[in-house]
Every structure is written in structure tokens, then in C-alpha cells.
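Please treat every number below as a calculation from the coordinates, not as lab data. Note that the structure is a prediction, hence the values are computed from the model and not measured. Cβ atoms are built from the backbone, for glycine too; each structure is taken alone.
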Structure I
Amino acid sequence: MTHEDRHETGTGTNTGAGSRLRAALEAPASSVRLRAALAAGTVPDPGNIGLLVERCGVEPDFFVRDMLTWALTRHDPSSTVDMLLAELRSGNPQARSQSLHTLSKIGGPRVWPAITRDLLRDADDEVARTAWRTAAGLVPEGQVPGLAAELSSQFNRGDRDVQNSLSRAFVTLGSPAMPVVEQAKSASDPGVRAHALATERIMLDPEVGFDAAIAEAQRVVALRGAPLAGG
């Protein structure tokens, strides 16, 4: 029996080991799924890539998803990246998010161009957060100002965790992004101004917690917007 007979490369549907891996990755117990993902990364098999990518989109347990990402990073990027890039167009938000996360670990010249404006503005907060983090980590040096300008459109989006993620992306971008933050401090929306102020504070001192930074920024914005006494 040839290698081609034993494996349908990239699909994870070979009749022996692939079927057992699929069964283990679909087991009710997360500990079984975790061990299966670990085994798939310990002994990489190109025939399992498709199954691992597929599972990333539906796996409910964070630790298992992280192990699936690790397992994928252990495989040949020439095959893995193609499948992960295709997932960025999935209608399943978790598939998009986990694919971005895995691509951020693999890196390479094909990943940065795949982080589109649509992903950076994705309606799903988790996808957008992952896109911000991935883009900030992979952006070529000369394109930082452009990325910062795009990310500035997301100031004041979402809850505390979403806003913290955006601020941390700006921290990763560093000083080349500071003019964009400075400009956002003058926005008409007070929420945008506060978020930009908090982001500036964290960029200047990354040890500052987001909660303290945004609370102080909101006080500053409120004071600046208050009418003068006797006015």
C-alpha cells in the first residue's frame, strides 16, 4: 500500500490513525481531546492538518484550542498556512479567530497581507481582537502608521476587555503609532477621546493597568467637557 493509499493528505481522513484521531478530538472529555491534540503535534502527520484546522473552529475548550494551535505549528507551514488562510474567509467566527491566532504563531511573509481591513473591523469582537494582536505583531516597520490609523477607527469599541486589547495593540506598535493616538484625543466622541488618552498613558508606561488608565482618562474628559463656573 502506498503512502497515498494510506493518507488523503491534508484531510485527516485516512482510514486508520486519522479516524482514531477524529474520534479522540470529538470525545466528550476535554482531557481526551487535549491528549489527542498533543499526540498530533508530537508526531506530525500532514494527513492530519485538515482535521486539526477543522477542529479549531468548533473546539469549545480554550486549552484544547491552544494545543491544537501548537500541533499545527509543528507541521510543515507550506501546507498548514494554505488551510489557515482559507479559514479567514469562514462564516464561523471561531474559525476566523483561531486561524488568526495560529497564523500569528507561524508567521511568514504570507500572513501579514492576509490581515484585511474586514478582519480588523470584524463584527465579532474576538475575531477583531485577535486580528489587532496578530497585525500589531507582524506589521512591517514602514506600515505601522497605516495600521495605527486603521486601528484608531476602533477606539471606544466594545467592553473593557475589547478596549484593553486595542490599547495593547498600540503598545506593541510603539512610538510610530503615537501621532495617531494624539489625533484621536481630539475626536468629537468623548468615549474615543477617553480611550485614546488611556492608550497614550499605557504606551508611555505599559505597567499601568487598563482600569486605572481608563478611569483617569474618563475623569479628564469629563472635566474638560464641564461648563466653567458661572458660565
Structure II
Amino acid sequence: MARFTRIEVAQKMEEQGMVPLFYHPNIELGKKILKACYDGGSRLMEFTNRGDYAHEVFRELNKYCEAELPEMIMGVGSVTDAGAASLYMQLGANFVVTPVMREDIAISCNRKKVLWSPGCASLTEICKAEELGCEIVKLFPGGTYGPGFVAAIKGPQPWTRIMPTGGVSPTRENLEGWFKAGVTCVGMGSKLISKDIVNGEKYAELQTAVSDALALIKEIR
């Protein structure tokens, strides 16, 4: 069962402005990544459902957060069907992020009042997601559409809250483009938690990168 309500999750996404995301099959390495991000100031983490037995890894990482990183809000990404969403919610996922807009996932998440953020790529999909109760829409793949798309959507729909994922990097130029266009937050994966950092176990470097990105977002806003 989720430890945080969907309203609390949405508020933290808006407050923090960034949702780091990663996948790795090694549980102990995952714990160190979580700790580095936590020490860097992040209170959100999306674990992507991308490998065999990923749910087993998530289970252990979420238990670790509950015991050692109590303010960390763990969610799951790359979910493509209601069955997977239900499985992860049973393991305590506090939010569910998807690359596609699927009504069955919306129903499963809404039934348990867990925040879901579907990947949308058109105004029609965004409107449908909001009709199904979505608080923050994921723009995916973000880099394909860019900040201009966000600005255009915010014109007729200023109430829409958008989180681009894909094509987001922790540089001033990139983040200024997104936030000036009107995004609520950004999802950031390999540009933040890079293969170099993971393979080299450069956790102090990751902590600094997270801290710097959060500070930059705060400054831009």
C-alpha cells in the first residue's frame, strides 16, 4: 500500500520540480543510488520497470526507503498495463508512470487513489487523461516535442500540468527552456544518473549532480 497520498505526491513533484528515474537489477547498487539522490535533496524516485524480475528489485528498494529514507517517495515507471500497475501498487508504489495513455491503468490507480502519470503526445490524449483524473501528464518522448509544444498546450489549457521525460538534461539551457514554457516538473534519467556514474559507482558525484540540478531548477523558477 502506498505510504503517500496522490495529492502529496503531486505536491512534491511540483515543489521539487524534478523526478529522477533509473533501472538497475542490482539491489545493493540501487540502494546506493537512492541514498545518493536522497542526500542530494531528492524526495522522489521513479524506478523503471525494464528488466526481468524488476518488481522484486523494486520491492526491496521500497522497503529500504521505508526503513532508511523515510521521506523518499518511490514510484514505478515504464508500466504498460493494469496488471503491472496493480502488482507494483501491491508492493507499495506511491505513483505509476506510463509511456502510453491507457484507461485500464487509470482505473486501477484511481481505485487505490494512487497518482498515475500517463505518457501523452497530443492535446487529445492529454484531455482524455485529465478526464480520467490525471493530475500531472507525462509528455513523452519529451525531446521529440520540445518546450514549444508545452507552451502551445498551456495557451488553451493553462490548468494542465506537464512533466516532460526524455530529452531533459541538467543544463541551464535545457531546464530554462522547459520551465519557461510552463512545465510543472521534469523527469530525468540517464542525463542525471548516467552509465558512467552507475558503472563507476560515483555516488558522491551523483549526490552533487542531484543537488546542483535541484538548485538550478529553483533558481530558474
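Structure summary
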| item | result |
| --- | --- |
| helix-only ellipticity at 222 nm (-39500 (n - 2.57) for each DSSP H run of 4 or more, over all residues; to 500) derived as -15500 - corresponding label from I, II | II |
| For 21.5, 91 (Rg and Dmax of the Cα atoms in Å, calculated) the corresponding structure among I, II | I |
| Which of I, II yields 0.10 [FRET efficiency 1/(1 + (r/R0)^6) of positions 61 and 205 (r between Cβ atoms, R0 = 25 Å, to 0.05), calculated] | I |
| Winner on relative contact order in percent (Cα under 8 Å, 6 or more apart) once structures I, II are ranked, highest first | II |
| P(r) over Cα pairs in 5 Å bins from 0, in percent, for residues 37-108 alone from the coordinates reads 3, 20, 35, 27, 14, 2, 0; which among I, II | I |
